[in-house]
Structure I
Amino acid sequence: MTTSARERILDAAVRRIAREGIDDARIARIATDAGVSSATVHYHFESREALLSEALEHSYERAGDARIEVPGADEASAAERLAAMIEQCLPEPGPVRDDFVLWVELWLRAARDEALRPTGARLYERMRDWFAEVIDDGIASGELHDCDSGRLADRALALVDGYGVRVVTGDPRMPLERARQEIWTALAGELGLPERPPVAGAD
């Protein structure tokens, strides 16, 4: 399937904003990366804020597509799904790290620009619903302890954000593996899960 100019611009914007920041991500460079003219970029996006907002939406949808396409996801246990979700939310090297850095850009811009705050609220609501749905499924099946899934989902997002910032900024006391385990431990006690997350592909 042919990728549209708009999608190519958004892919290029995600990479550039993650590496250079929204203020230093030049439209001309994004256009070059996307194989379009600067005029085409300006045609689709009226401002840097609009480009950042759309890039965030795009990265979220791309990550969502990747989650949906994971083989066996429907048959996985709640513990396996939660472990995979934590993994997908932390800033591992590559596209996931780019997506995380875009969130950091959103936090900084939204703190100063009220126009971007609805984007953040909307994306967080979707992330919260994603976690809460898996928790509710686990409670219904008897795998997880009963709890307020919405509140626990909010806590999961706060943990991912907090530990993720330390990972993405290279804090030597918070390598990726420790962040993953700390988040899991904080959730496992309330949900009645084992102390260690399940290993992908293990029997």
Structure II
Amino acid sequence: MPNYGDCKYWEERYEKQKGSTFDWLENYETLKPIMDELNFDKKSIKSLMVGCGNAEMSYDMYIDGYTSLTNIDISEVVIEQMKDKYNETTMKWDVMDVRDIKYPDNEFDLIVDKSTIDAILCGESSFVNVAIMLNEIQRVLKVHGYYMIISYGQPENRIFHLEREHLGFDISLYSIKKGYSIKEDDDIEKVSL
């Protein structure tokens, strides 16, 4: 199994995938109903996509009105590819390790993690690295901001990371059923913890 927690793995992968895109797990179309439920003023909130990779989700959010959108990834290769691809937008692209985020405290209203936690949990010292990442996420997230994790892992294997004493997250769990089209309220299950 690849070491998804290793930067070298991602640099090589994105070099091989040059010119292509890949959305892990879900795309914006399936997540939009959940995000819409949060009633964001899309033009005024500051959003951060951690571990953005070569996914199209950021661009789809941008097209839908999220105009202040910052993307970070540990791979310099993919950040350069995405800067070139979306250079006509106001989106920002930075090479950055999610365990050492170089932005000020309380900077973002919304932070989206689309399987970044999963990748880190597949690397060396995974629990320690996730704890470091979550400290950084909490630091740059505004009070009353939203940290949205889209994960392949079972909730019980992710939630306990968020419930550590030093973190202050209120947790709501959404279960997205198979398929890429959410059209009715009963297609989304919400549980608040």
Structure III
Amino acid sequence: MFGDDPVKRKMIASLERPGGNLTGVSLLARDIEIKCLQLIRQIVPGASSVGLIIDPLVPASVELESRFQSATAELGLQGVVVHGRAETEIDEAFATLVERRIDSLLVASTAYFLDRRDRFVALAARSRIPAVYTARPYVDAGGLLSYGVERLEIYRQLGRYTGTVLNGGIPAEMPILPPSKFELVVNTKTAKALGLTFPQSLLALADAII
């Protein structure tokens, strides 16, 4: 699985024809965070500002920063970007968001953040900031809402690709598969604690309601 752009990392020649002995399935969905911004508009309609927390050591997150600023401007929102890497930096990032009176938060997609999902969820609850994530485990841990790649389907794709290789498929000629299925998960208990109500139109689209 690839969580970053393997072409930019010079791991493969192209997504369509990787070359060498490397192929697989990508977790990277370029505009997933921008879609999350649209969801924030629905669940916090009165929001005038939104924060974005990124890991500055992840190239994809750094690239997201400029797209985020453009997207927030188009939606009429003030965008505030904060960085978090070490545990103390994540705490400081939330403190900055509270100080700036941010109305909502988007957490960038990184494995490092996902491993610390309990911390993010706890800080968001303590700060009373409606936070949106790009992976379901955050919501299972008590987060408000997530929209992202359905990882079970990624594993199914990997299994099928593995079978193809074992049956004689040539990795160099097998394109990197993009994510094929996405899921929207909402946590109504967390919404109630924040004084929010999910629109019925959003609940109707949810793949899972907690």
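A value of 28, 53, 18, 0 was computed for P(r) over Cα pairs in 10 Å bins from 0, in percent, for residues 100-139 alone; which of I, II, III is the source structure?
Only one of I, II, III returns 28, 53, 18, 0 for P(r) over Cα pairs in 10 Å bins from 0, in percent, for residues 100-139 alone, namely II.
For which of I, II, III does helix-only ellipticity at 222 nm (-39500 (n - 2.57) for each DSSP H run of 4 or more, over all residues; to 500), calculated from the coordinates, equal -12500? Could the numbers behind the result be given before it?
Values: I: -23500; II: -9000; III: -12500.
Answer for the origin of the read-out: III.
Supply the structure label, taken from I, II, III, corresponding to mean projected area of the Cα convex hull in nm², for residues 36-91 alone with the calculated value 5.4.
Working: I: 5.4; II: 3.7; III: 4.0.
That value comes from structure I.
Each value in this text was obtained by applying a stated rule to the coordinates, not by laboratory testing. The shown structure was predicted, so the numbers you read here are calculated from the model rather than taken from an experiment.
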